[in-house]
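*Asks:* I've put the structures underneath this note.
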Structure I
Amino acid sequence: MEKNALTNGVEIGKRNGGLLKYIGPAFITSALVLGPGSLTLASKIGAIYGSQLVWAIVAAILLMMSYTEMSTRIGIAGQDSFIGIMLTKWGKVAAVLIGIGAFLVTSSFQAGNAIGTGIAMNALTGVNGKVWIVIMTLLAIGLLFAKQFYAVLEKLMLGLVLAMLGAFLITFIAVKPSVGEIAKGLIPTFPDGSMGLIIALFATSFSIVGAVYQSYLVQEKGWTIKDAKYSIRESYIGIFILGFISFLVMVVAATILNPKGLMVNDASEMGLSLEPIFGSWASVVFMIGLLGASFSSLIGNATIGGSMLADGFGFGRKLSSMKVKVSIMIVILFGSTIAMIFGSAPINLIIFAQAVTIFVVPFIAISILVIANDKKIMGTLKNKLTSNIFGVIGLLVLLYLAFNNFKNIFFS
């Protein structure tokens, strides 16, 4: 009996040690998608509509899970990077289009991540936000040139995700939300004037550029087909946490701000609104979560744009490559420079990013679906019916978002 107990203990220890091996890529994807813009949007929706739009975050995350899981399988099955596969299938133009598109989209929104770090650190320390933008930018570049950047990135993002989860979960518990109101919010409704925010929520939480980069992270991790079962499970868990954090922030805003009719313009105002009710500790805890979201996106968003640009032009895709590091650094410096000069992303830059998104994002989604259904590339990891159903639904949503952007840019 003692021998069996000892054997079981060893086996459990092996399994637990093995589980640590299967944590990483989706947590990085989760951290880089969940930026200050996502938190601001979740706060604003909760403040205006209470818990009525909880269903929207659930729907967006289910679609994000679907495409991230497909991208995970592509990374495992593919003998080349995603853009490398596209180069072989559809030629140089397609590869360059994806690389440039990812670079432009991430660069255009990078200023918001830099500003978020400044706002959070200013609230925590009282030191001017621009000083912190410079410090955080230098820290991000320093981490980029660490000897094993992927290993550092993985541990950092895991830590930041856990910090965000802990901070917002503590805040959620403190405000004691109504379970009944949350349950009602799971039933899809479209309150008057809510469509714009619903569209924005899908656009930020269902990030196809973030999803496709999962295939690169999987290859950086070194996963192979024997790791498929656990890596797919990890992709679901990582993206679930992304949605869960947004859900926590939305419900906190619904509980605190909505009954008082208070509005928020950025996530920091959400944190400050907690102080009169719960004391300064609540504001500090929330700001720690905002800092985690901002700094993780500052690094992660740049990593996507720089890596995919370099791959698109054939400069390499490995994070250990100096050309890839330089490309990532360009995105970091671009965003921080815009943040320092303008204090926010200029409206023309945002419009430009939206214009790029109109064409690039649906194209990337179609590319993921095509590759994931290619038996020659995917083998036994080829898409099954469920993946294709969610994939098509996701593509239709992305096409609608693109149409809406097109209409707003050219006909508003």
Structure II
Amino acid sequence: MNKHKYMEEAEKDLLHTYKRYEIILDKGDGVYLYDTDGKQYLDFAAGIAVFALGYNNKEYNDALKVQIDKLLHTSNYYYNLPAIEAAKKIKSASGMDRVFFTNSGTEAIEGAIKLAKKYAFNKSGETGHEIISLNNSFHGRSLGALSVTGNPDYQKAFGPMIAGVKFAEMNDLDSVKAQVTDKTCAIIMEPVQGEGGIHPAEMEFLKGVKNICQENDIVLIFDEIQCGMGRTGSMFAFQDYGVDPDIITCAKALGCGVPVGAFAANEKTASAMTPGDHGTTYGGNPFVCAAVSKVFDMFQSENVLENVKEVTPYLESELDKLVSLYDFIKERRGKGFMQGIEFSVPVGDIILKAQEKGLIIITAGKNVVRLVPPLVITKEHVDEMITKFKSAIEETILSTEKA
């Protein structure tokens, strides 16, 4: 069966929630992916910021194989050693005190929201508390996570959202202050907005939000699902700012391909939860936690953070050179290996042309190309990406202008 037949079968059988590219990926090795026709692609998307360690890493694969042969699942009625080890490593890396494992980033957001609401309930004995989020944010697609996502396009068909959510503007502290009331229980934000177009928080803004939370005993939640786990050069993006949250959420590169998420909290906030307040069947099972534990080990042994810090200046410099060549590119923005290139025109055709040339890149909105490669890329991979990216730009936008 050729790939078009496979795609036809998929369209018959799968729910139509994704507009997929016409590629059937078959295997990966290092920072390259291969489709069923054997075509090679340099991967600067990493499964949407998931495959931090690259593909087909033997040490990672072997750790999962060992756990498969031991124990896959027990439920949370019992302890398991991989979960204990993984939780300890998350605590050490984040500075948080308590960890709850989930199956996804969206579920981590749901848990963080519940924890913030329970903390507020314990103080006042009342419900009906409010949450402040930011416009252009993205926190997930379940109803709770969708309710704190600052994009009406995602919400319009699924209302009503949960009550009491207000929205402020990224890097506009006055807009946050204007939303605070005595009912505010939490402020949730991404230190670097991902789906909303790659917008990093400014230092003054993040510190100002922290002060608001401290002055009003409001829970500060940082969504580190995409920008965390080394992507900015620190293990978590908030560490670049020196601003400690009360709760963080993480997923994506936490398991480097295994579906796992977590939220972690400081002791003051975490103590609000008691047995029966929250739970999950699969969350924190031995298999996914063996992956999490190995990921943290390999971040150290492979010097992943050091590589991000070393290669980032070169990546940014080469992207800035590219931006300077074309008046239809507005700017580059981002931190570390989380970069966005904003165009004045839609970028969909550039994405397709890049695929033809063997480069996988993705969007963050209609006009922004998002680059979130594996954290093990080298300067040579940056050069290859720039060559293919530039060629894709010139064969789409410039050829269209000439026509």
Structure III
Amino acid sequence: MIFPISSDDLPAPASRGERLPAIDILRGLALFGVMAINVVFEFRVSIFGQFLPASRPHEWGTTFFAGSLSPDMTGLLWAIIGDSPFNRAIEDGLARAVSMKAFALFSLLFGIGLAMQFERIAAHRRVALLLRRLLVLLAIGLVHLTLLWNGDILTEYALAGLIVLPFLFAPNWLVIASSLALLGLYFTGWLVNVLPLPSSAWMTQHVADANRIYASDSFPQILAFRLSEIGAIAPLHLWIFPRTLGLFLAGIIIWRSGVLRDASRHRAMLLLTALAALAVAIDAGPSLATVSLAIAYAALILAAANTAWGVRLLGWAAPVGRMAFTNYLMQSFVFSLVFYGFGLFGRLSVSLALAVGIVVYVVQVIASWCWLRLFQFGPVEWLWRSLMYGARQPMRLPPKS
């Protein structure tokens, strides 16, 4: 259905001069973190394996390599493909430095994006268009969740966005108070006790079933198993839902503060914020450290990306960040093909899985740069915008005058 909308209600897409490259850079780097965590902890193995410390697999490929290669080469290959100190170090580093921090960064960015959209849309159309935007995101998320990958974050973001939407009309004090209250609820860990995971026996059996079904069964069997997991995975989303809401609201306040509009003038403040957030993280619990490190990363990247040397160093991330929606879904498609379609689920080490992810990400950086030389939006971003406004949006870049 095409909805009647006047030209005054359709803000033109931000021109290259109006865009804030630092935010695109931050989004592109956050996407790398999300990719790394997804490919190592969720596509490679069952997500429930991390809750079973004794479930580490034995070294893969030991027998295959032992008789055909030199001892030195065999040892090197075991270090790369097996349950080696090298792989455990990578896994531990990702868990400590990246894991939930990348998702927290995306939550902040989503709140900032909502506030930016709110300002750009004509006042009398804000509710209708933003509501439609979030409902379209929910529909895409549900398709992604059920047909492609049950680790989807889009559904959670759409639902959180619908709850946060009224706060776009609220005064700052209410947004700040609500953000702090929700983050405080997350820091207490109360929901972890109220909504526990399944029993260890269930998770042990489930990990074994996942290793068998995802690695060797047909698509209908994989799909049925994936759908059966959703209920067990739901508590993981509910645990962090207050954090998602709180960071959405924090993103709204950050945008309203005006710092991002002229971050080059606020570099000192951004650096002080980063130092304070890092100091908080030193002796903080895991929940608080997740949020404080995400804020520190954001402040440092924004401070750097608003300098000439920072743009030269990090500017490559801007195109992939501008197409983050498209790239996120494409990562799910490629990783589903690799780990489910090619039967590599549970069979790749941390380093090999991460290497696959890095190759995919590098290809996306190049492809995004090429695409945006011709088009204004990524393909999924274009679809999202067109469905939001109920009118086909211009795709190609306007000719240069």
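*Asks:* One of I, II, III was used to calculate distance in nm of label points 7 Å out along Cα→Cβ at positions 316 and 332, giving 1.7; which?
*Replies:* Here the read-out was taken from I.
*Asks:* In addition: For which of I, II, III does relative contact order in percent (Cα under 8 Å, 6 or more apart), calculated from the coordinates, equal 22?
*Replies:* The read-out comes from structure II.
*Asks:* Figure out for me which of the structures I, II, III the number 29, 24, 15 belongs to, where semi-axes √(5λ) of the Cα gyration tensor in Å, for residues 108-299 alone was derived from the coordinates.
*Replies:* I
*Asks:* Here helix-only ellipticity at 222 nm (-39500 (n - 2.57) for each DSSP H run of 4 or more, over all residues; to 500) was calculated and came to -12000; which of the structures I, II, III was it taken from?
*Replies:* It traces back to II.
Computed from the coordinates by the stated procedures, all read-outs in this text should not be read as laboratory data. All of these numbers come straight from a predicted model, not from anything done at the bench. Cβ atoms are built from the backbone, for glycine too; each structure is taken alone.
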